[in-house]
Structure I
Amino acid sequence: MDSKLYCYRHPSTETALRCGNCERPICVRCVVQHPVGIRCPECARPTKIPTFDVTPVYYARAVAAAVGIGVIGVLGLLLVNALLMPLGPVAFYLRWLALVGVGYLMGSGMNLAVSRKRSRGLQWIAGIAVVVVFLVVAPFLGLSLNGLFGLLALAAAVYVPVMQLRI
């Protein structure tokens, strides 16, 4: 009876080692050091953490959520504008604050829509969605990026949802 073992990846190489997971014989060229012993290359292959495994279905859900929240955000901002008209100059700052609130809702809603998944793509979708809401609403609210305050407020409105979906 022949008790010699040969590496499953290199059939001409004799070995005495086995993968600690699947028990296949492996040679020293194939051995991968793992925190729980030696592994073959297949068993040592790292798997993606489910939180970061974002499939195209999740991106579609994120876009759908961004569109829905964006429409609600536009309507909400127009309503806030109508309510703030009597306040005069103070209303300018409150409109920007309302846009930051839409950014927060965008991030929270997308976070729920994608089951709390994380990716750079989701961050981009959230940031672009807030900018689109701003571009749609700005002419109606009298908001512009002419001043430093406008740039900072829009940056904050984009930053909030992007950080909610950060990696």
Structure II
Amino acid sequence: MLAPEQTWWKPMGRLEKTWLTVALVWCIFLTIMMPLWYFMGKQNVPTETYRTTPQEFAATVNDFVAKYQIGEENGIPVVAPPPGSDVYLRASTWQWYPILQLEKGKEYRLHISSMEYNHGFSLQPVNINLQVVPGYDYVATITPTSVGEFTIVCNEYCFLGHHTMVGKIIVK
């Protein structure tokens, strides 16, 4: 029985060299584009991050709701904070709390934290995505640019009730 001919040390053919060159040029191009997308693409949400505890953050959210609540929707409070203020959103066992009512064109500092599991904050249809981890207060400066109701979806599997974790931001 004969072993197959070994060809790895033979010179590459023209077609093989062409594809290797195309792959190398593409890798270099994408490597150069990564920092350009970050700094010039304006597609990254500017964030600050602070250490907290779930108990501290829950108390802050409850104070925020008590101060700015204007109504209720399906048992979840609707809050309308003044423009320029700090806005708090809590991710807890399969719900986003509270429902936020913001004004178009006004800037807010959105604080997000989780109470127990990793969650993903995905604002649809504008496609803003943040990772929400217990013990951290993520702060993103946001300015709503269009009126409507926006859905918050958890895009990080967070156990059995994950599919029910849907929240809302209303922009007027």
Structure III
Amino acid sequence: MRCRMPKSDQVVDPSRYQIIPRTLIFVVKGEQVLLLKGAETKRIWAGKYNGIGGHIEQGEDAAGAARRELLEETALRVDDLRLCGTLIVDASPGVGIGIFIFRAEYSGGELLESPEGMLEWHTLDDLGSLRTVEDLPVLLPRVMSMQPDSAPFSARSFYDDHGQLQVVFAG
């Protein structure tokens, strides 16, 4: 589909708030979810559990990037990837992280060993005993409770005056 808006109308003003786009994917198998325990050699989240994901590269849409990251980090291909929500993380003044959060049902396949870390199946009940990224205990139950016809959520997170991460859902 061709649009009539010229490129010049897409004004990028470096003084405005900007976001870096990322994906986060939760692969679900019954009551279990596939989590990645970050490799100890990783710069961020070493030894912590999170979903699968990564950066959206230029020229990719969010779903395409999620499929690519999932394939790279797990060797899994999914057909039923669905957007569960978006999260804007106020990471620093002027720049944030925009996370597109997806869910997919596991339909089989062998998991790849990943240099990103160890892939493990866990239940929500396991979260209390795992060392996770800070927002996982808030986001994962929300994603796991969503039905196929649930509308995607919108949320933002930020660090309060005491350095504690806060996640606020719209509506």
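Nothing in this text is a laboratory measurement; each read-out follows from the coordinates by a stated rule. The structure displayed is predicted, hence computed values, not measured ones. Cβ atoms are built from the backbone, for glycine too; each structure is taken alone.
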If you work out distance in nm of label points 7 Å out along Cα→Cβ at positions 60 and 156 for I, II, III, which one comes out largest? I
Mean count of other Cβ atoms within 10 Å over residues 28-35 was computed and gave 9.6; which structure, I, II, III, did it come from? II
One of I, II, III was used to calculate semi-axes √(5λ) of the Cα gyration tensor in Å, for residues 76-123 alone, yielding 27, 16, 9; that structure is III
A value of -8500 was computed for helix-only ellipticity at 222 nm (-39500 (n - 2.57) for each DSSP H run of 4 or more, over all residues; to 500); which of I, II, III is the source structure? II
Out of I, II, III, which has the highest value for distance in nm of label points 7 Å out along Cα→Cβ at positions 84 and 116? II
Say we calculate volume of the Cα convex hull per residue in Å³ for every structure; which of I, II, III gives the highest result? II
